[in-house]
Structure I
Amino acid sequence: MKRSKLPEQWSVPSDGRAGEVLVATAVEHPHRGVVDCAAAPLVAASLRRQGIRVRLRAMTVSPGSAGDLDLAMTSYIGHDGRAVGVAAAAATGSSQLQAVRAAVAEWSEVFRTRRVLVDDRRPGCAGSWRAADLLDHALATTDGPVFALGEFATDPESGTALARRGLLSIVDPREVPPGATLVLPASGVAAAVREQAAARLLRVVDGTCPLVSSVRDESRRRAADGDVVLVAGRSGHAALPGLMTQVPGAEVRLVETVADVAALPPLDPAGVSYVVQPGVDLSDLAPVLTALRVRFPRLRGPHPDQWCYAATDRAQSARFLAAHADVVLVCGDPSAPDTADLVGLVTAAGGRAEIVAEVASIRAESLLDASTVGLLTAVSAPRALADEVITVLGGLGPLSVVRQTISTSVGHTASGATAAPDGATPQPASAAGRGAPCSALTPAHH
């Protein structure tokens, strides 16, 4: 690529729109054929940040042509023989011309062969996708309004679509008219919410994640036995209220850290149980569970099949990218908690993270020395954003796209197959976000 890199200046005609800078999406070149300019949105964004009006279009250059625009262009020939580059044009002698040349030079300095390591997991978890499917079915089959408690959108587009279909989001079940339909979120709800729904004779569609329900039922059983129930988890998590309020008068305590375990009051060693809050990275909770076992050797707890691994998978993906990429681009809304969580995971693992709300968010300095780029997608990211990022990166040099999936599954046999009833064929146990981690890297070329 470096040997074929060619900076050029051309004179081209305008199309009569004064005051605009043109950024090429492709250039018909007399010697290199069609030069693909997939990184055009990045060049355009650099100019727009300077207050310059920009329009994107295909252009043609030819020897001896005269025009009123000067075009700056840098291109190279890829390993497949295809020409790729960046190009932009401004009026000859205009104040914008210097900015155009600087933008083209800035992005051409980023040209290099690189890899992009893509976390190929679908944002969210199996529980949230199941709740979204139940909500979709309720909207399709219910005469009258459908009310949803909590967040159900799996991406911005689905949130818009739900609103168009008439979904009414509420924060209190008392907002729902008696007899109407209420859909509960994957995180579950406090016992009082179910009581209010029953009192108002609401038709409840229970979107609670089966893992959350399992832990909730375990907590209820242990509390009914008279045990003090310790919830190993994180404050502020949406699933927590439903786990802390199942049995009126029961003693349920949250333990987040080893220090919390040490600070517990004296308890009957034979009357203490614990549950693990779904949706929390188990790597963070491991020291807490160890401390509980040390302090309460007769501690009763759930079967590990009840543990949720979705957050652990996400954290492992972020840590892997932090360790193997020069910079990790996190696609998502900068104000969304999920985006902030992913950035925090990367930086805590010693990596460098940049938030990408849209392709235009990417800066040249972020990629200048990056031979390997990581790509994470938050729930708040538009569906197409990750693919758009890969496309523009492909306009900055030969690109290898490596898709990584870290997911976990729970199995009861050495082969990973779930034990089946007599005479039945064992089936692999796979619920997204459950079990022992395995990573597969599948290279693809862009």
Structure II
Amino acid sequence: MISFTVNKLPGSNASIEVTLGKDDLLKYITEAEKKLLDNIRLDGFRKGKISREIWAKEIDDKKLREEALSMAVENSLIEAVNRGKLDVIENMELKIIENAPDKLVYRAVLLVFPDFKPVNYKGLVAAKNKIVVGDGDVTLILDDIRKKRASYKAVGRKAGKGDKVTLNFNIKSGGADIKGGAEENYPLMLGGSRLIPGFEENVIGMVPGETKKFELVMPGNYHDRTLVGKKLDFEVTVGGVEEPILPELNDEFAKSIGRFSSLDDLKENIRTSLLTEKEEKEKERLRIEILTKIADSNQFDVPDKLVDNQVTAMIEDFRDELSHHQINLDDYLSGAGKKIDDLRRDWMPQAVNHVKMGLVARAIAKAESVSVAEDEVEHQVQAVIDRFISTQTGGDYKAVEKIDTQRLKQRIREDLTTEKVFDFLEKNTNFTGK
């Protein structure tokens, strides 16, 4: 059996020194031989059926020792970590101290989750906000649905907010055309503020066939950094103005939306959905408030690595969000006059709070023996895989191979555990208000 010693280091680090004897090493030599043998292909022999005398000539001794060392370190470190009950985040450093035929000694520096006993997490007081869905909330949703289903009629009057206009325009800088500055038959909904500040304001009030020239200063977030702050010349011609014709709000309209028997039925569905949405937001707000209170009343180290990982995850989420709007993160940062390091610095406090709340939830789960049954995890994993397959063309089952199921299981296990911790905290918190 391997032996090991553990030393706690500052900053949520731990050093573990592991020693393997002759018998341990022989076991890994045998396993390495078997692994290498399985990969040997010789004419006239089936895979794995080559005698030792033959394959010994085919296996490079150095490669065998390297494979055995790799297997010995990997497996023995897992065993030592489990026996030492270390909650490891990641391996930071590994150094071989002695590597002899009858003895292997190595030292690993590990980043571990802070080990602390949480306090002050029962009997907290939190105020619940009253959830109300008014008629005005329902009307806003109905108006939005009507706008999306509106038809349009050409008019000869001046363009106003809510109208759809078709434009031909050209943008110049110092008398020269700029790249991408000319458009024909460009559709624009007035009131959406999609373009450069001041552009729509100049178009509002124009009539079909009218041409107008004006100047605008490019804003600081404009994608072409060479034009930021410059005054550009615009020439715009309105090809047409169309006003929206909203569908009448009645039972027939409700039936056209979906499986609704009447307008009242649609309104009730919207009201219920809004109520659920507001309740979920309030639930999330309370959870953050409770965890923040607990985190603030507990003292523990916050590993820099976890914070750095969280900031990276936040930036990647932001990158994905921008991409949905056809915006490149680098272009966004350039337009805002920032660099990626500025973004990391700005988001660091938020990342620290997020990590602290996660560490508190983890510690409470350990203190209260909160666990998740394996069948719960498997059920959720299968649900994710099924949803993934449904997004693949023709239900491509081979696409499942792209999923790292072990990582998926770990993430789902953590999410389910956190949910159970929240359930526990909510049962042990005194809520005021309605």
Structure III
Amino acid sequence: MVKAYVWGKPFVDAAKIRVFFTRPADPLPPRAPSVAGNALNRFGHGRILADPANKSGVGPNNDTLYSNVTFDVTTGPFVVTTPDFGDRYYTFSVAHPDSSTTASYGSRTHGGKLPPLFIHSRGYAGPVPAGMIDIETADRYLHLWGRVLVRSSQDIPAVHKLQDAMKIQRYVDGRLEPVGPPPDQIPFPSGDGARAFLRQLAIAVEDMALSPQDQAVWRRLEPLVEAAQATDWPAGYDTDTIERGLADGKAIVTRAAASFGKAAGGWSVNLAGARFGSDWLLRAAIAKDQIFVTIPEEAIYPIARTAADGSVLDGHNAYRISMTAPPPVRGFWSITLYDDKGAMVANPISRYSVGNRTPGLKFSADEPTEIIISHSRPQEAGAVWLPAPKGPFYLMMRLYGPDKAIQSGQWLPPSIQPSRKSLQ
């Protein structure tokens, strides 16, 4: 059961996100205004920056408005067109049901004007129209995660106009036609525990084209998964052992999520992004806190659950990040705080992240910017406060448009230092 959880967690988590965003199709359930949900084959747009009301997954950003779509490619092909973004940062990441991301298109690759995207199944035998970007998948579902930078709160209406100009159409015999009714999805079982997880895994895998390495693992797990479909466990299956295996699998993933990648001053820096290869534990660790991260050329996401001295981040204490220069990025950077479940935390100043658009950030070797992370407001003048809950939390840094020093690991985030003198 340990292997089933470590291997299958990303598939189950990705399927849960798909279901949350796309079902029921008509009518769509109420969602927080920052959640970019809609039925299959249709753009959903987050209309405000993510905040504590956003429970759509783990670790949403507080920098961009999301524009997302989940395609059922068996009803395609589809053509996605987008407006001219000018000099604004934007990206559309191509993600898959195993939680991997294989490509990202946007200002980094095409400047302000992205060519149309042509999205189709591997079984499509027709031509790809000239001038379009060819995106193929062997799975039934494919995600397109759009992120459009918001420069300030006054900038949001301008981003809304860009979102409203995004369009999806079906490609039929050389013609573009409206998208049809949302196709049906296999009902996704709810529940906790080992049996529920294995049933969810069976549904998730049914619509996936597993890699040869994944197929080998799946064949070994199939007897256990099939046994979980019965009303009662068949003879020979010890339920206590199976449940302990689930708990052990969760503990293994939690430990891996706290320490994957390159360690630096409390941060763990994953330079591979969502390119997991056959490293199932890395895949599960990223799914826990950073599911559907984009490719490393587009962004790097250092994460921290501990301070530089190894102590667990907790709002009963205070921490300091001193920055003498901004990170070397071409897009934007930020540090966002989450509770231990991956949600933003309500606070008296409604600040959920600090970054290059935060007022008051000034960089110099003589007077570094001091970011204070604490539950209580800091005393010192000039410090930038990132409020924390009374309890465990973690930090995620976003480095969009990282330069070669970041991608190679030569540049590392400034350390997170415990602070004893910053609180009232």
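Here, each number is a calculation from the coordinates, and none is a lab measurement. The model shown is predicted, which means the values in this text are computed figures rather than measured ones. Cβ atoms are built from the backbone, for glycine too; each structure is taken alone.
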Item to check | Highest-scoring label, criterion being distance in nm of label points 7 Å out along Cα→Cβ at positions 164 and 244, among I, II, III | outcome: III
Next on the checklist: Quick check for you: by distance in nm of label points 7 Å out along Cα→Cβ at positions 172 and 324, which of I, II, III is greatest?
Outcome noted: III
Item to check | Among I, II, III, structure where volume of the Cα convex hull per residue in Å³ as derived comes to 202 | outcome: I
